[in-house]
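Enquirer: Structures for review follow.
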Structure I
Amino acid sequence: MTLTQTPATSTADINQRAVSLCAAGQFADALPLVAPLLEDSTLPIDQRADALKIAGACSFALCRWADAENHWRQCVYLKPDYAEVYASLGSLFRSLGRLSAAKSTYRQLLSLRPLDANAHLQLGNVLYGLGRHVEAEAAYRQSVTIRPDHAEAHYNHGIVLRELHRPQEAEVAYRHALRGLPGHAELHNNLGTVLMELGRLAEADAAYREALTLKPQYPEALNNFGSVLKATQRPAEAELAFQLAIKIRPDYAEAHLNLGALLIDLDRVSEAEAAYREALVHRADYAQAHYNLGVALFRQERFAQAEQAYRDAIRCQPDLAHAHNNLGCVLRVLERFPEALDAFRQALAVSPQLAEPHSNIANALTQLGRFAEAESAYRQALALKPDYGEARFSLGVLLLGLGRFDEGWPLYESRYEQPHFIHRKSKEMLGCPQWLGEPLAGKSVLLWQEDGLGDMLQFSRYIPLLKALGAARIEFACMPPLHRLIAMVDGVDAVRDHNGALTRAATFDCWTSLLSVPLHLHTTVDTIPRPARLSADPALVERWRPALDALPPGRKVGLVWKGNAKHHNDANRSLPSLAALAPLWDVPGLNFVSLQKGQGEDEARNPPLAQPLLDLGGRVSDFADSAAIVAQLDLVICVDTSIAHLAASLGKPCWVMLPERDVDWRWMHQRDDSPWYPHTLRLFRRGPGEDWANSVERVQQACLEQFGGAL
């Protein structure tokens with residue numbers, strides 16, 4: 001039997017008709033036309049290769065991926081230099097996620113056509129998909145070198161340059177792309193992101209606005225636009241932008257996260273928490289959302305939940321150094337110090353150049369009484385970040401507590417660098433220069449209270465010294481409870497409230513905080529000035545005398561068992577209740593007088609029957625009243641609060657019960673007296689692992705030794 005061959009001209013016609021059908025989208029009709037040609041070994045190689053190419057294209061369009069690959073592989077086997085088919089195979093492999101095969105195919109194509117700009121572009125896309133960004137960048141760069149007007153290649157080049165942290169070059173690439181793609185909303189959005197990174201917020205704003213003009217329902221651009229609005233202090237507009245992004249795409253986890261971050265800044269912490277939780281609904285493994293949730297929970301003092309949130313962040317992203325650091329902060333608050341130290345050290349293992357964990361390690365070591373190690377850790381933090389104000393301040397506090405005043409005072413001044421300290425606001429508000437130790441002869445000085453009431457009493461000892469330096473006029477801006485008492489201090493020419501002083505601040509030659517004066521006067525432990533000569537107003541003494549004289553015969557002991565509830569360390573320094581002092585009532589011959597103000601007043605008004613107590617604290621109006629009462633007492637027993645400074649400055653014996661941890665620097669470390677009040681004050685420290693009962697027991701024993709049973 002004789003076989004007939006398909007004429008070459010007929011084959012060419014069949015291929016051409018099939019091409020026309022493909023162009024019309026009729027792939028199912030085109031494929032049967034070329035099918036008889038695929039296995040015909042008698043055909044010229046070029047025509048059979050063309051048929052295989054067409055069959056591959058038809059199969060690809062009909063989603064018959066294996067057939068398409070088979071046809072195209074046969075094609076390049078017959079015709080190894082068929083460049084167009086390598087391009088098709090590369091596209092097939094990329095669409096199937098077979099990126100390594102696509103990479104090899106595009107490299108084969110480029111060996112045939114090294115100046116094919118589109119092939120370089122596609123190779124770049126594949127390399128980008130494989131995470132090989134440096135190689136992808138080189139491929140895109142080659143593409144735009146060959147074809148400078150290739151907008152898509154410039155666009156993709158910009159994307160990879162940004163991910164390689166080369167934002168300036170990314171901006172150039174995006175701007176080249178805009179020449180060919182001016183209406184490409186995504187391109188304007190990406191340009192805005194690069195401009196944000198470069199700190200050019202106004203230009204970023206314009207880029208995002210252009211993206212949204214081109215594509216109003218564009219959640220990514222709205223989210224990014226919200227970020228630039230937040231950065232430019234337009235919180236209401238930023239919130240609206242984030243909300244619109246979420247309305248368009250309710251499952252947009254990043255927008256929920258950014259909304260939460262904005263709400264945190266606005267101190268709407270519970271709303272921020274809700275936003276972070278919503279982000280996690282849509283992306284349960286979102287490490288940043290877990291981390292931010294931890295921040296919100298910490299702000300609300302929900303420490304156990306904050307701990308879990310930070311642990312979840314670490315589980316999702318083990319190399320998230322700040323999550324390890326913040327976990328340590330939670331554990332430190334919970335007084336789980338070994339675990340806290342482990343967390344801080346893990347943060348450093350992840351990011352050795354991070355200064356914050358070193359400072360936090362120092363904080364924990366300070367609480368553990370390991371002061372030398374703490375000092376070293378603070379210095380490591382400052383070596384990494386010399387402008388780290390928090391570490392400078394904390395190191396200053398540590399050194400002051402160790403009696404190293406020459407190093408401590410200058411560092412203590414860094415409180416003015418702390419954005420969350422009130423001290424920074426003083427410099428911004430007051431309209432005259434801050435005194436930095438210049439001569440004061442003939443100068444007017446405004447003393448500005450920015451610290452606690454006890455601080456003002458303790459450091460009022462420096463007012464006469466400022467006067468002795470030649471200050472012509474000293475006015476003291478302080479809280480009303482201090483006015484009558486401070487007005488009697490030597491050197492004070494006038495006392496004002498803060499608002500009144502603020503209106504006149506510009507008329508002074510300078511201002512200072514009393515806590516800055518020791519620095520400029522070079523105070524050491526050995527040169528601490530004697531306390532200010534506070535005195536009780538005789539008229540007020542007579543006013544309070546009848547109540548005190550009504551007590552039974554015996555010694556009169558003033559009591560304060562709680563400090564200001566708003567103090568950052570009140571949970572440590574205040575006793576749990578008046579009942580904690582019950583053992584003192586067993587000491588014969590003592591009468592107890594409550595000097596308690598604020599929290600604890602209710603207990604003083606209604607003491608247990610077994611604890612008779614004269615409640616005067618709730619009736620006093622200011623420190624002048626308190627001074628008149630203390631002047632008539634034999635002893636004051638208190639926690640670390642302002643009454644200690646008042647009593648000691650009045651020359652009255654005062655016993656202060658200090659907490660185990662976070663003891664204020666002014667009481668220094670490991671001593672039971674104070675160089676600030678060398679003859680009047682005695683300290684009772686809680687030892688490691690002790691509770692307040694141990695301190696009260698020692699105070700009781702001291703009372704027995706001091707007063708015995710004598711009336």
Structure II
Amino acid sequence: MLPIRSPRLAVLAVALSAACTAHAESPAESRSATDLDAVKVIAERTHTEAGALGDRALRDTPFAITAVGREQIEQRQVVSLGEAFLLDPSVTTQVSAYASGWSSPIRNRGIDLNFDSYRVNGLQVSSWGTEWPLEVMEQVDLLKGPGGFLYGFGAPGGIVNYITKKPTEVPTFSAQLGWREQGIVSGGIDVGGRFGNEQMFGYRFNAYQEKGETFNGGHVDRKVGALSLDARLSDALTWTFDGVFQSRDLREESPQYYFRGLTSLPRPIAGDVDNSVPGTYYDTRSSLLSTALNWQINSDWKASLSYGVTTSWNDVNKIFAYIDDLNGDYDVNVYELGGKSEWKLAQALVQGSFGTGPLRHQLVAGVSHQTGLGWDRPYEFSLIGRANLYQRHDIRHDAVGSRVMSRGDETVQQAVFVSDTVDLGHGWSVLAGWRYNDFETKGAYHTYPVTPTYAVMFKPSEAVTLYASYIESLEAGGRVGNSYVNAGDVLDPTISKQYEIGAKVEADRWNANVAAFRLERGANIDQLTDAGKRLVQDGITLYEGIEASADLHLTDALTVGGGVTWLDPTYDKLSPGSAAQQGNRTVGAARWSGVLHATYQLPWVDGLETYAAVRYYGDVWYDADNTLKLPDYTLVNAGIGYRLLASGHPVTLRASVENLANRRYWSNAGVGLPRTFALSVRFDM
């Protein structure tokens with residue numbers, strides 16, 4: 001038996017033992033695993049809230065969308081967005097669970113999502129330095145490709161929309177305790193139900209905290225609270241409220257690694273190596289408050305009016321390590337900064353269906369007004385020493401930067417959008433939609449494009465959708481980072497275009513998705529000048545590829561699945577000054593990625609279930625000149641869950657391991673994750 005290395009682990013071990021003892025002391029409770037399945041975690045949802053397309057079944061959208069539901073999140077003990085989308089071969093992780101995501105937690109189809117590519121219940125939120133808490137979410141959707149028509153401005157890699165837990169129809173209560181290496185203890189409660197005359201009022205409350213030492217010597221303290229309310233004011237009118245708050249204090253995290261001037265890589269270090277710098281930290285606060293009125297006008301039409309405010313705050317004293325030789329030596333740079341941002345969104349939406357002669361229309365129309373404000377404090381970026389990957393250093397850095405904030409960017413985005421899906425009969429339908437955006441960054445630029453989407457769909461049966469679609473998106477120009485001689489410049493907005501054909505199948509015992517796509521995006525290129533390196537817009541990045549995935553229920557006990565993505569990402573249409581990069585593979589985009597996974601309910605013990613996933617990550621170029629390549633690697637994750645009864649109440653025990661083989665590797669996120677174990681126990685009333 002492994003020794004218990006932490007008093008926190010001992011607490012969890014006692015809890016697990018108590019749960020098992022309670023089960024052993026109740027032999028009269030002889031319900032079967034089938035009975036337990038009736039109280040299994042909420043099943044996967046098959047619908048999505050697709051922005052300006054309104055509410056739709058996933059199979060009836062003409063875009064590739066991945067939805068991860070509560071059951072998957074809990075089965076695999078997911079704590080980060082990259083882990084949530086592990087089974088999607090097109091998605092790669094940009095940051096580990098216990099590090100600060102500098103811009104975006106994930107990359108899709110070879111393209112980074114940026115910090116404003118994220119929504120909670122359709123409201124724009126920031127992912128800068130943090131992720132939104134999965135513990136309070138019912139589902140997370142990834143719309144692949146440009147989302148300009150659906151959500152407004154955004155990077156063409158996709159839009160992530162978190163959907164919060166909602167009030168339950170019957171009283172529910174659950175409590176959970178967990179442990180994760182090195183010594184992170186977590187606990188949470190989830191309470192929901194209805195009350196009042198004719199169950200008029202509904203509520204759902206979640207609270208969660210994790211605290212302790214991370215696998216690479218850092219320390220995390222994260223607190224989450226969420227409240228969802230509704231009131232059925234009449235048979236047709238419902239009021240809703242959602243609030244989410246998260247604070248995360250991260251101390252002495254692993255440096256963020258970069259390579260400089262190398263054409264080959266130093267030997268990778270284990271993910272649990274402690275190269276942190278004492279005194280450093282990355283603290284964030286995030287919040288969301290939203291309210292809405294939903295009016296079911298009749299059986300064909302409904303409307304909504306919503307308003308929300310989201311905020312983000314950060315205080316940073318972070319280490320960037322620039323590795324410049326094969327011996328693993330690197331410059332230790334500290335980046336001190338801080339700021340806050342606030343978005344306010346008001347939106348009115350109407351959707352419904354009507355007929356014109358033999359044609360049936362599904363119409364969605366709306367208007368929205370969004371403002372964004374930012375405040376920044378002066379940043380400090382400085383070299384504080386040299387260190388080596390394979391030796392512990394004695395460097396320390398305590399923050400010295402000013403905490404005084406000044407007003408930064410202010411943006412205003414006003415939009416009018418409409419889409420019409422016309423049923424032509426015999427399974428054929430067409431979709432056309434337009435969004436007019438009036439987007440202004442005060443003092444920088446003002447633009448007002450129309451971003452369209454068009455699609456043709458064919459349903460040979462209710463379970464199958466074949467489609468071809470086109471969509472555009474306007475991407476706001478980013479502010480040039482401090483490593484360039486034109487630091488602080490704001491680049492122009494660019495238009496991205498995506499063409500996609502695909503098929504979706506949802507049969508009784510299997511489902512499958514396949515999509516072929518071509519995406520054109522404005523390219524940002526490093527231009528070398530006598531004064532130094534400049535970031536300029538030049539040409540396009542072209543992403544062409546095919547992705548396919550499927551799940552098959554071989555028996556009631558065994559489900560297998562997998563997926564593969566092939567991508568041809570290149571720089572194209574460059575000017576003569578950047579011609580050397582013409583045709584090169586774009587930075588960070590793998591040509592091949594794949595995954596295999598299986599879930600099996602073991603027949604000899606009721607309620608015992610195992611799962612395993614094997615994920616392949618293809619090699620990627622680190623730089624646009626294609627001189628330094630990060631090699632491919634394969635990771636194996638596995639886990640086991642056991643559902644039992646304790647005094648008549650369901651108890652779920654789980655154990656899982658990531659990177660089972662303890663593979664050492666370099667990834668887009670820097671140092672790869674080590675082998676990591678996690679345990680949890682959940683009690684349901």
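Enquirer: Which structure, out of I, II, was FRET efficiency 1/(1 + (r/R0)^6) of positions 54 and 414 (r between Cβ atoms, R0 = 41 Å, to 0.05) calculated from, if the result is 1.00?
Expert: Working: I: 0.00; II: 1.00.
Source structure for this number: II.
Enquirer: With mean count of other Cβ atoms within 10 Å over residues 190-197 derived from the coordinates and found to be 23.2, which of I, II does the value describe?
Expert: Numbers: I: 23.2; II: 14.6.
It traces back to I.
Enquirer: Once distance in nm of label points 7 Å out along Cα→Cβ at positions 110 and 158 is calculated for all of I, II, which comes out largest?
Expert: Working: I: 2.3; II: 1.6.
Biggest value here belongs to I.
Enquirer: Give the label, chosen from I, II, of the structure having the highest value of relative contact order in percent (Cα under 8 Å, 6 or more apart).
Expert: Working: I: 6; II: 12.
Answer by largest value of relative contact order in percent (Cα under 8 Å, 6 or more apart): II.
Enquirer: Sticking with this one: Work out distance in nm of label points 7 Å out along Cα→Cβ at positions 70 and 174 for each of structures I, II, then name the structure with the largest result.
Expert: Checked I, II; max of distance in nm of label points 7 Å out along Cα→Cβ at positions 70 and 174 sits with I.
Enquirer: Turning to a different aspect of this structure: One of I, II was used to compute distance in nm of label points 7 Å out along Cα→Cβ at positions 126 and 646, and the result was 4.1. Which label is that? Before the final figure, lay out the partial values.
Expert: Details: I: 8.3; II: 4.1.
Derived from II, not from the others.
Enquirer: Still on this model: When helix-only ellipticity at 222 nm (-39500 (n - 2.57) for each DSSP H run of 4 or more, over all residues; to 500) is calculated, the result is -1500; to which of the structures I, II does this value belong?
Expert: Working: I: -17500; II: -1500.
Label of the originating structure: II.
Enquirer: If you don't mind, another one. Name the one structure among I, II that Cα extents along the principal axes in Å of 142, 56, 44 was derived from. Don't jump to the answer; show the numbers that get you there.
Expert: Values: I: 142, 56, 44; II: 76, 73, 48.
Matching structure: I.
Every number in this text was worked out from the coordinates using simple rules, so none of it is lab data. Keep in mind that this is a model prediction, so the values were computed, not measured. Cβ atoms are built from the backbone, for glycine too; each structure is taken alone.
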